[in-house]
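Undergrad: Got some structures for you, see below.
Just so it is clear, none of the values below were taken in a lab; they were calculated from the coordinates. Worth saying up front: this structure is predicted, and the values here are computed from it rather than measured. Cβ atoms are built from the backbone, for glycine too; each structure is taken alone.
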Structure 1
Amino acid sequence: MIHELTIDLQVNQGQCAWPQLVEIAHIAENNGYSTLWVADHLSGQVMNAPSMPECFTLLGALAATTSTINIGPLVVNVGTRHPGLLANAAATVQNISGGRLVLGLGAGASPTSTFAAEQLALGIEIPRTMQERHAKLEHTLEVLDEIWSPNRAEKFATFEMPCKLPPRILGVNSMALAKVAGMRTDGVNVRASHPQRAEILRVAQDAATAAGKADFVVSVWDWFDEALLDASSRTRQQLVSEGVNKIILLMRGVPDAKRLAIKR
């Protein structure tokens, strides 16, 4: 497992204008944040925003205006795009960025969730059960593996191939998906306030260890709090004791540059 803790920044791009996003990307890059994350939504309504720029289009633009910071979506809803389209979009961003994409993936919300409104508005059918949504996510992982394989089928010969495979981090809310994360991906992400956080992270780490993964990313996301930038923070130390090696801080609204300095 990775032992060095990294701090990431996530923004709600629907609440920022493009010039603000460019400024924040440069501030994050110059202040030691490991990865700049954006959301994957289609409607601003579900993220309290007036609109919502599409994540891969935005990531391609951010890739071109940055040079060292990693970039990624947290997390891509696999129910929104055909897995082949997702593979092409991700590979394109990976190549524009020179290998800096970290691909966050998720199974998507249930049809009764408020987050489902954007898909329902477009007539996108949402699997009704959690098991079906998990199966769709695993199918997506299989398609990514197939299209990006060095020994891929001839029919995929001219599909965009990433310059290197982007690490895949799975957003989870259950033990079942935590196990899939450990077995089949490069990392796990869960909300820091999840009541079963420690157990979910343990399941993912155990599965990753069993699969022989030495560089597994164990991450949590939380609302931006300066205290978590401080290595002496008790909350941060507790997360580290649970194996967390990446903390992703989501800042509401237009990120405040004055609050982004990382305390060493």
Structure 2
Amino acid sequence: MLTTTDLLKMKQSGEKITMITAYDYPSAKQVEAANADMLLVGDSLGMVVLGYNSTTKVTMDDMIHHAKAAKRGASNTFIVVDMPFMSYHASLEQSIFNATKLFQETDAQALKLEGASDEVITLTKRLAAGGIPVIAHLGLTPQTVNVLGGYKVQANDEAEVKQLINDAHKVVESGAIALVLECIPKEIGKLVSESISIPTIGIGAGADCDGQVLVYHDILQYGPSKFPKFVKNFADFNNVGVEALVKYVHEVKEGVFPQEEHTYKIKNKQFLSN
């Protein structure tokens, strides 16, 4: 399993970091089999697997439940877990309690926090000092999408770019071990990546980030039918999966399935004739 030191060395050597977002045992098992460097149990599970219209309905219990399942499937992979909506925006004491609970119960290697507000920076410092690694998240931050005005590209003007760069340096100084950059122009992704000492993981932030992250279901085209511009589908399980299910329904209706090889037989048939 990689360590935080390994991730830093990968940035320094120019080796790209791979992260895949997954939410359960079978998908996590495949992520580990693919030798991905990191697995993110993201609160995007709210939309991808729970059918919500945003991440804001995801609870601590949801995150713990899914992260524990993912850990069982990828026990040798560096696992990062999102702190869900409003779980780290109450009092500092409550936020530390929530973070500790999430970290301990999921056996994660790091937690991810969105934004660079004073309260998030303070929490990151406290968690880092206490032994909980934190990955920061800037650019498009889905938990605050209602404040941002929707899912759209961030850091599009001079003021926003300066703020993003300033925030990136703040999270580095707070002790964050890596930074996710979401939905920003590629030039800004490159600028931020070159200006900070910790690895950047891009999602819609260009190829010059130190690593990339995509969602398992997006990579496989499994479930969603519409995808953001930054997604590349590497398979089409939507079609393959439905085709398989159609075949199953047809074979059952026609009496083709199950056949002998799918059927158990009793060993002692003598009592059946009595």
Structure 3
Amino acid sequence: MTDFRFIPVTPHPLLSPYLAKIWVFESSGRLPAQERKLIVPNTNLKLTLTYRNGIEARVGDKAFLQRENELTLTGMIDTPVILDPYEDAQTGTIIIEFNPLGAYRFFHLRFTEVQNEITDLTDLIGNGAVMLREQLGDTEEIPYKVQLLQNFLIQQLEKHAADPIYDHCIQRIIAANGLTTVARLEEETGYSARWLHRKFSEHLGTGAKNLAEIVRFKQFYQAYSTGIPPEILKQYIYQYYYDQSHFLRAFKRFTGTTPTDLQNSMNELSTRNFTS
């Protein structure tokens, strides 16, 4: 049986408004072939360091390999992801997850270009990432690696100003659990849907409507993944979806399967992605 360890790390106070969580993930090896290695979209972009072994990932129909001691940025994901260690051996990964307010404050990128992609950070920002990766490779101490990553982000944070209109829209979508419409955001901000879509694409990599759909599904999946009985889950379905067909389309889109099929193959890897 594969053993997992999920070790939470408290973010630096300067970073905490922009980070969903920092955690260290360790695994004794690959999951058995019959178990799903599923990661469901949770709205967060991710900075990932593989300090032991590597990670294979499939995002939709794209395959990615992150080798040992590589540092990558995962853009906004809106499709199910399948993960497994590169080799059937001990694996160690540090993951920093940016909430939707976060990534644009640290990286000056075209975020549409990294949507549903896992990209080597050196290809995105150049020498700064090269130097960071060298520093990370020079120490075996996991707490020091985490400290180096946070120090790097603090330095990056000082380079980018806040965008109050975008931040307001993100906060409204999150506060409404994904039930805020683009029309409502137009009314509140005075900006057109087209302008807002461009702003979201610049800072997040996807539009406000797509983000709201992921946030909405997240509310249901958080409950579903904890094993809440089906009769109680029904209230989540009709709170967030028009009808059962609407819900099933969303479930298939974000997990690649049906609720019954997935319930029979859930594991800690599938559920801890939603634990703060």
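Undergrad: For which of 1, 2, 3 does Kirkwood radius over Cα pairs in Å, for residues 110-165 alone, calculated from the coordinates, equal 12.4?
TA: Only one of 1, 2, 3 returns 12.4 for Kirkwood radius over Cα pairs in Å, for residues 110-165 alone, namely 2.
Undergrad: One of 1, 2, 3 was used to compute distance in nm of label points 7 Å out along Cα→Cβ at positions 86 and 190, and the result was 2.1. Which label is that?
TA: 1
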